[in-house]
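Read-outs: derived from the displayed coordinates by stated rules, not from any lab. What you see is a predicted model; the values in this text were computed from it and never measured.
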Structure P
Amino acid sequence: MERRSIEPVPAGERHGHPRSLFTLWFAANMQITSAVTGAVTVVSGLSPLWGLVAIVLGNVIGSVPMALHAAQGPKLGIPQMIQSRAQFGVYGAVFPLILVVLMYLGYNASGDVLGGQAVAQITGLPIDLTILVYAALSALIALVGYRLIHRFGWIASAVSVITFVYLSFRLFTGHDIGALLAESTLDWPKFLLALSIVVSWQLTFGPYVADTSRYLPESTSTRATFWWTYGGTALGAAWAMSFGALAYAVAGKAFKGHEVAYIVGLGPAALLIPLLLAIAIGKFTVNVLNIYGGYMTVATTITAARPTRELSTVARTVCIVAFAAVGGIVAVLGRGEFLGNFLLFLHFLLYFLTPWSAINLVDFYLVRKADYDLAAMYDPNGHYGRWSVPALVAYVLGIAVQLPFAEFTGPLIPGADLSWLLGLAVPGLLYWLLLRNRPRAVPGPR
C-alpha cells in the first residue's frame, strides 16, 4: 500500500519512466465516458462529420495545457492541488480546491453509473447495487495506490485497444457511415459549442496529472513528460469520442440512456460478457484516478486549516472510502438523466477550472519557473502566506469574463460557447502582469 499522501516524495523513492504516462492516460480516455462525451457533440445538433472535426481539434488544443500540468509532478514531487497554494496562498487555494472536489465527485459518479451498468448486465443484479459495488472496487485500487494504478493502466490500455478496434469494426461494417458523413453542413455556433465540450474534457484533467507523475525522478525531461502524456490523452480521447459520436449518429435514442447496452450490442451474443467486462475494466482506470485525486484534494482542503505535511494510513483510508461512498451515492441518485446532467456538468466545470489552470501554468512556467519553496506550501506563515490577492483577483475576473461568451448566460453568438478561450487568456495574462516582478522564494527543504 502506498505510504505517501500530500507530502513531497523524497528523491530516494522516485522511480519509473514517463512512457508509463502514455498508457495511463490512454486508458483513462479510451473508455465509455469519452464515448458519451463524443456523442454529446452530435446531441448538440452538429452533423457527424463536423462533430469528428470538433473532436480531433478539441483534443489537439485541450491536451496542451493538460500535458503541461503533468511536467509539474517530477519537478516538485507533490500533488497538483498542493502546488496551487503557491499561487493562491494556503487558505486562498481552498476556493479552487472546493470546485475540484466537486469535479472529482461528478466524474466519479458518472463513472460509477456507466461501470455499474456493465456490471448489472453481467451479473443480473439491480443497477443501484452494482453501482455501489463498482465504486467499492475502484476504492480498493485507489487504496493500494500509485504503483498499482500505473500497472493497471498498462492492462486497461491493452484491453481498451482490442475492444475499441473490434467495436469500431462492427460499427463501420454494420452501418453506412459514409452516408452519415456525407451530410456535412457546418453550423458555426454548434461547432464552437461542440469544440468547447471537447476542450473542457481535457482541461478538466488539469488537477489530475501531476498526481500521476510526481513519483518520477526529478531529472525526468519536461519534454518527455509532456509528450508521453499528450500522446496518450489526445489519442485515447479522440478515438473513443469519435466512436461515440458515430454511434449516436447511427442509433439516436437507442444510444441515449442505454450507452453500455447499445455498445455491447454491436457484437454477437457470444461476446456479450467479454465486452461488458472490457467496458468495466476500461472505465476502471479513470474511476480510480477520480477517487485517488479526490481524496488528496479533500486532504489538501482540510489541512489548510490545520497545517500538516502528511496523512496517517488510517486518515488516508478513511478519506478514500468516504469519497468513494459519496460518489457512489451521487451516482445512484443522479443516474436517471445521465447524459443531460453530464453535459451540464462539463460546462459548469469549464467556467471555473479554466482560470485556475491558466494561473497555475503561468506561475510555474513564466513567473516562478519551477522554483518553489515546498515547505512554505504547508505553512500559512511561510513565503506564500494565507491569501494571494493577485491570484484571487485574476481568478474571479477569469470567471466573470467568460459569462458574456458562455452558452447558458446569454452568448454573444447564439448557441456557441467561446468562454474557454477568454478563461485561459485573461486570468493568465493578468496574473503574469501582477506577479512578473515579484521576487521568487528561496527553495526550502523537501
Structure Q
Amino acid sequence: MKTLKSARFLTRIRNSASVLFSTVILLLTILQSSAVAAHCPFCDAPTLMMAEQIQQCDHLLLGRWVSGVKPTATEAGSSVYEVKGVGRSSGDAFAVGQQIQMPFYIAGTEEKLYAIMGPGTQLLEWHAPLEVTDAGWKYLSELPPPVTEPAAQTERLIYAMNHLEHPDQMVANDAYAEFAAAPYEVIVPLRDRLPREKLLNWLMDPNTAVTRIGLYGLLIGLCGTDAEASAIEQKIVVLDKDFRNGIDGVMSGYLLIRGEAGLQVIDDSKLRATTCRNAAGEEVKLPFSETYAAMQALRFMWTYEPDRIPKDRLKVSMRLLLERPELTDLVIADLTRWKDWDIQDRLMQMYDEEKFNVPAIKRAVVRYLHYCSLDKAPAATEGAPGEPTEAAVRAAANLKLLEEKDPRTVNDAKRYLIR
C-alpha cells in the first residue's frame, strides 16, 4: 500500500509538468548512460581548477602584504605587496623584492602571503589575491599545466593524487577538483599507482568529506583486492545514515573488484530487499536512495566497464526494479537503451495493472515498444537493410494493440520520441 501511495504521489508531481517532464527524464537517462561523461562519474560537478586559472595568466607571484589604503566614496582603495616568489612571469616582468600595488583593498597583515596572478601588466585585470600558506604556494608553483593528451592527463593526476587529503584545504580541494574534472578513461590507467591502503582509510574515516566518498570508492575498485572488497561490502550493506552521498561510487568500486559475485550481493541487499541493518544491528526500512544508488552502479558498469560483468547478467539485475513503481519508467528507459527485448510480455501485463497506472510508466512502455519495433537482424550482405527481428515484429503488434485501446497515451509518447 505504501508503494502504491508513493507511486500516486509521484504521479501527481509528474502530471503537473505533463508529458514534457517524463520526456526530459528519458532524455537525461539516455544521455547520461549512453555517452561517456566528460568527468568523473561519481564526483560533484567540477569547478575551474587552479591549473586552468594559472594557464590563463601570464604571471603567478607570491606576495607578502605590506600595506593597504581603504576605499572611500570616490576611490577603490589599494593594497601593496612585496614579491617573495615568482612561479611564472612572462618576459620577466616581475622579480623577487619588487613591490606591486593592486588597485583594490584587501585587509591583511605583514605575516600573510598571497598568490597573485593575472594577464599582462594591467593589474586592474588581475585576479583578487588569494591568501596561501607556504604549502599552498609550493603546490601552486609546481602544479603541472593542463594538457589534452590522455596519457599526459593521467600523469598530471599523479600530482593531484598526492595532495587529495592535504591539510591545506585549498590544496586538497583543488586536488579533488582535478579528479572531478578527469574523464574515467584517464583515471583508469592509475590503477597500479593508486595508494590502496590510504584510499581505504579515507573511505572508512567518518571525517572524510562526503563529497569524496564516491571518488574514493571508485578508486579502490580500480586498485583493490578481495580484502578491500570485504571492507567495502560491510560499508554497503550496513546503513550508517539514511542518506549516503557517494554510495553509488562505493557500490561501483565493489563491483569492479567482485564482479558477478558482488552483483549478487547488491541484488540481495539493495534491489530485492526492502529492509537493511543499521549500525546498531537493527532491521530498518531500506531507503529509496540506496536502491537508486544500486541502479546507478548498474548503469556505471554497463557504460564504463562493459566487459567486467556480462551484459545479460546486468539486465537481470535491472529487471528486478521493474516492480518498483517509483522507478519503473526509468528502468524501462534503461532496458530500452540496453535493447532488452525479452520483457515485452511483462510490460504488456503491467500496462493494465493498477499498481503501474502511472502516465510516465505507460509512456515508457510505448517508447520501449516503438524502439523495439525498429530492431533489425544483421543484413545478409553488407549495406543491405536487415530484416526485422522476431522481437521487432511482436513489438509492432503490441504497439498496435495499445494504439487501439489507449490512443491518447500512445500519441503523447510518440510526440517526443528521439529519432
Structure R
Amino acid sequence: MPAPDPNTARTLLVVDDEPRILAALKEVLERQKFHVVTSSDPQHAIELLHRQAFGVIISDHLMPSMSGMDFLVECQRIQPHATRVLVTAVLSLPTLVEAINRGEIYRFLAKPWLREELIVTVRNASHRYELLVQNQRLLDQSSDLNLKLTQANATLAEQVAVLERQRHSLDEANQLLARRYDLSLELCSRILATYDPYLAGRTQTVATLATQMAQSPHLTLDERQVLRTSAWLCDLGLIGVSREVFRVFQREPERLSERELEGIHNHPVYSQTLAAHIDGRPLVGETIRAHHERFDGQGYPDGLAREAIPWTARCLAVAVWYVESGLASPQALEEIDAESGKALDPEAVRLFRTTTRLQSLPKSVREVMLEDLQPGMILASGIYSPHGMLLVGEGQPLNPGTIAKIRSHNLVTPISQRLLVYS
C-alpha cells in the first residue's frame, strides 16, 4: 500500500465507464491545478491504487463490472486516507442508507453535476485528505515519542535504581569509615589513658568544650569537624615524653632542663605527625601544631601571632588554657579573660564564653562576639581600649558608625573585654 503523503492531496483518481464523462471531469479539474488520473475500469483502477497514492477518489456508481459503492469499499481497504466521492444519477434512499451504514463515502454528487459544486467538493475532499494525513503523522510521531519516553523512563528508572544502590553502598561505606574514625579516636584516648590517666581525662574535657564551640555558626562545617578532631589528638605527642618529665612539668616546670622543656614544647609537632595517620586534612595538622601558640606571638613551637595562627587553633587554645589552668570554673574564666588579647585571641575567648555558657548572666544580658554587633543593640557594659580609654559607653545604642569604629579599633588594637548587650 502506498504511504500517504500530504503532497498527493491534489492527485485525483476518477473512475467512470463512460469516456465522455471521464474527459469532462478531467478537463474541469485540471483547470483547477489538480493532477487527474482516469480509468474506465474499476479493476484497472484498483491496480493503480496499489502502485500510486491518491488524495481523492471519484467514482461513478452504476458501472457494468463493479458498482461504485463496492469499488469505494475496496479503495478504503487499500488507501484508507483517500477521500472518496460517489457520483450517481440515481440518488435513492437505499443508496444513501447503505453508504452511511458502511461509512465509506465522504460526499455524493448527483448527475448531472454542477461545475461549481464539483470544484468545491473536490477542494474540500483534498483538504480533508491533507488533514487526515497530517493527523496520522502527528499520531505516529506521538506514538514514537511515547515509545521513546517509555524507553527513556525505563532507562532512567534503571539508572535511578543503580544510583540508589550506589548511594546505599556509599552510605554504608561512610558509616563504616565514620565508625573506624571514631574507633581511631577512641584508641588514641586509650593510649593517652595508658600513658597518664590525668592527661586522658583532661583531653576528654577539652574535646567536650571544643564540641560545644563547634556548634557556633562562626565556624564552617569543615572548621567544626577540624576543631573536634584536633581536640582529641592535640596532646598525642606527649606520649613521646617520659612520664616523669611530664609530671614534673605539671607540678614544677621550672625544675626541667632546657632539653626536657624543649621536648615538652615540641609535643604539638609530634602530635601533628601522629595525627596525620588518623586524619590527613592539612588544617587538622596545622590546628594541632599551633594550639599552644599565643596571640601575642610568645607561644610555641613556631612563635606565630594573631591571624597567622589558624582560627581553629585559636579556638582550641582557649579550651586548652581553660582546662590546663586547673582552677575552679569562675577562677578559670577569670584566667582566660586576663589572657584575652595576650595569650588568647579575644574573639576566640568570646566564642568560648557564648557557646560553653560556663558562667550565667542576668536574664536581660547576653554575650556576643565582635562580628555579631548589630545596629540597635544596647551595650550592657562600656567598651574600653587596652589603655583604659572609653570607646563606647554603657547603655549607648549601637549604630553603623559606632560599630565600624569598634571594629576598626579592634584591627589596630584588639579589644580584649567581653561584649555584653541587653537582650
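Can you say which of P, Q, R returns 9 when relative contact order in percent (Cα under 8 Å, 6 or more apart) is computed? Source structure: R.
Taking Kirkwood radius over Cα pairs in Å, for residues 149-276 alone from the coordinates of each of P, Q, R, which one would give 15.1?
Working: P: 17.3; Q: 15.1; R: 17.8.
It was calculated from structure Q.
For which of P, Q, R does P(r) over Cα pairs in 20 Å bins from 0, in percent, calculated from the coordinates, equal 22, 41, 28, 9, 0? Derived from Q, not from the others. Hey, helix-only ellipticity at 222 nm (-39500 (n - 2.57) for each DSSP H run of 4 or more, over all residues; to 500) derived from one of P, Q, R reads -15000; which structure? Derived from the structure labelled Q.
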